[in-house]
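S.K.: Next up: the structures, one after another.
Rule-based calculations on the coordinates, nothing more; no lab input. Predicted model only: the values in this text are computed from it and were never measured. Cβ atoms are built from the backbone, for glycine too; each structure is taken alone.
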Structure 1
Amino acid sequence: MNTSFRFVATVGFRRLALTVVAVCSLSSIGAIAQDAKPAGNTVRPEIGKPLQAAMDALRAKKYKDAMARIHEAEAGLMLAGKSAHEVYLVQRVKGQIAGSSGEPQIAAEAFEAAIASGAIPSNDKISLLGALSGQYYAAKQYAKSGDAANRYFNEGGTDPAIRTLQIQGLYLGGDLARASKELQAEIATNEKNGKQPSEQHLQMLADVSNRQKDNAAFTSTMERLVANYPKRDYWQSLIYSVATKPGFASRLQFDVLRVKLATDTLRSTDEYVEAAQLAIQAGFPVEAKKFIDAGVAAGMIGTGAEAARHKRLQDSTAKAIAEDTKTLGQDDAKAAAAATGDAQLNTGLNYVFRGQSDKGLPMMDAAIKKGGFKRPDEAKMLYGMAQVIAGQKAKAVETLRSVRGTDGTAELSRLWILIAQRGS
């Protein structure tokens, strides 16, 4: 389970449920109530008078008074001779009063009665079913909310807000398998139509996958999240998922830190320091300085009780850069003549870190073509990373897509592809 990711049913969903009382206006209800001619839809005075008073109180947001008047109208329904039209109007208005005053259970029951009356106009049924789904959701009756949403769509409803409630109801109701199926279908439909997937839908699918312990589905969904909504928290969760995947090679942890630097997700002083030290050990002192400078900018290096140690790291890095500059280029010919591409690849990468990609990338390309690597997928991953750093994003994506390693290199390459595609 990815403990770094948590999806919370936000206040936004509660607000959505409460505002999906998208029913026809009170003025239109009033017009229906006062019109005694169409199809014999008469409203008797003992019902019509308190009903009108209830609507007036609702307009004034006097909900307690409105509910008292609607109870009077309900009492009129107990008299002999009530019509389906009267039942529909009274329950319709009662549902709107209850929904507006924060009584979703009462509202849902009233809307159910209005729909069941048999007198609901065809052009009102869809909106009332949408409102019913919202009220059941607000009442935490998620199964009934989903059922009402199904009826809504079967009647021809198309409001994406109701679709969100439907899926969220499955999610909160614990039907994870069906929630996952519906979410995947909704996201796929949006992508097929060239629309950006909903951030909330992607959040839910990620959490469902996480709770089902489906790491592959979780990682895939987080990749979609960072591609569409590149927030720092999403990047952190995605990187964590990749780095903790079973079979991920421990030697690639430095490459994880490189991805974190590129995505601004290094989280502690220790990470900045460790990354800088590893870069120096690998022979890339200029890269080490990039980690240090980022740590200084983040306020995590050069301050606090470890400031003196950080100063020694900065000094040793500066010394290493000076020495590297002094000897730069001396072994280029030897690296090019080597039987394998390892030395030439690292030499070229060092040039890229130093801002000399025009010299470094051709060397790395030659190294890849020469081959002989113990870990060829790792070599291609580093070449693709260098292309991203150098701004050659299209070429980088092509290189990185060719990485097929099962040790974590393929997953890290996908992260670099996402980095390359940011803002493109």
Structure 2
Amino acid sequence: MCHIVLLGMNHKTAPVEIREQLALSCQQHVSPLHLLPHLPHVDEVFFLSTCNRVEFLFTCQDRRIAIQEVKALLQTHLGNLSGNLLDLHLYHYENLDAVRHLFRVSSSLDSMVVGEPQILGQIKAAYREATECHTVRVILNRLLHKTFSVAKRVRSETMIGSHAVSISYAAVELARKIFGELRDKRVLLVGAGEMAELAAEHFLAQGVRHMTVTNRTPERAFELARRFRADTMPFEHLVDGIRTMDIILTSTGSLEPILRYHDVKSRMRERRNRPLFFIDIAVPRDVEAKINDIDNVYVYDIDDLQGIIELNREDRKREAEKAEYIISEEIMKFQNWLTTLDVVPTIIAMREKAENIRLNELQRTFSQLPELSDKERQAIEVLTGAIVKKLLHDPIVFLKKKAKRESKQSFVDYTQQLFNLSDGNGMDS
């Protein structure tokens, strides 16, 4: 019997330094996919590595030995981690539990931020690498294609990805709700820490083309701007920069406001009262609260965003329940396909035996009728092929239907005896 096994570690089971070490090691050394020949009990393998998870999905006949081989491979890449410690960080799923886990990961139900869209792209990239390395075949190929369709169905039939559940994501979602289209809006990021970095990712994903970064430490601003194709601005020019911006997101570590009422009030005249939105995700706040009293200026702080997040968390929880139901449905469909695999060798053997008989009889007939033209020979070949196909149709449909029953092996045995097949692998001579 073929088993599907998944071994992995993620943000819930392993600290970042362990995940980071494994991911870096797998990138710097030979890819685990290239080591399949050194895993004699593993038939197919798929490898996924992201900042929050590292997972091995594989098929095998002997689970115990195959798992030992994959764990030994992991140990090689984590040389300073003992076997006991490795087991502490690993999770382990088999067969339909492994399928469920993969479907949940691709649908972003197992992500640090539930509903984030990046994970599906990462799985698709890992699948492309596996196909290039020829490490996925019948079962994993089918499973991964099913994984993509499940994730697509979850996205289209639920709103799992439409509710912000992180501060930076909520900030960008708020900007999108205010403006609608963000492509032509000018965004200024004040601060260059982790929150600003996450916000930059989300703004870029929304198509923002005009993004500027300013920070007290210029080097950090240059680095962030380089990564996200943004401009930079000297921190001393912050107040003057207000003139040209539409959205200003602040996330500094300042102990007092860096933008005050009179700074913004005086610049609004030059803007001809064009609306200006501040999204202040700093604690303490970067933007003086009184600025919200200025006409056409709107200030949202972290408490406003937290309220959005709490509402959205409940919405996303309800959407996640819908997604889990979809996943359960799709697992049943995949299980139905898996059950048919047990009868496939017998079906193949039936077809091969019938085809061998057909070809032998054709050869004998053609040798006795040398006067036949090529066109006549071709017509006879088509005719005999159609007869064989029609004769085998009912037995094959019968076997596929019985494949879903616990007693399927009995039907396989009867079929092999009835057609005089040899262990489902061919014809008796």
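S.K.: State the single structure among 1, 2 that was used to calculate mean count of other Cβ atoms within 10 Å over residues 93-100, giving 24.8.
M.R.: 1
S.K.: Going by distance in nm of label points 7 Å out along Cα→Cβ at positions 157 and 301, which of structures 1, 2 comes out largest?
M.R.: 1
S.K.: Determine which structure produced the value -22500 for helix-only ellipticity at 222 nm (-39500 (n - 2.57) for each DSSP H run of 4 or more, over all residues; to 500), calculated from the coordinates; the candidates are 1, 2.
M.R.: The read-out was computed on structure 1.
S.K.: Shifting gears a bit: Tell me which structure, out of 1, 2, gives 1.45 once Cα Rg over 2.2 N^0.38 Å is calculated.
M.R.: Going through each structure in turn, the value belongs to 1.
S.K.: Computing mean count of other Cβ atoms within 10 Å over residues 45-52 gives 21.0 for which of 1, 2?
M.R.: Values: 1: 18.4; 2: 21.0.
Working through the options, I get structure 2.
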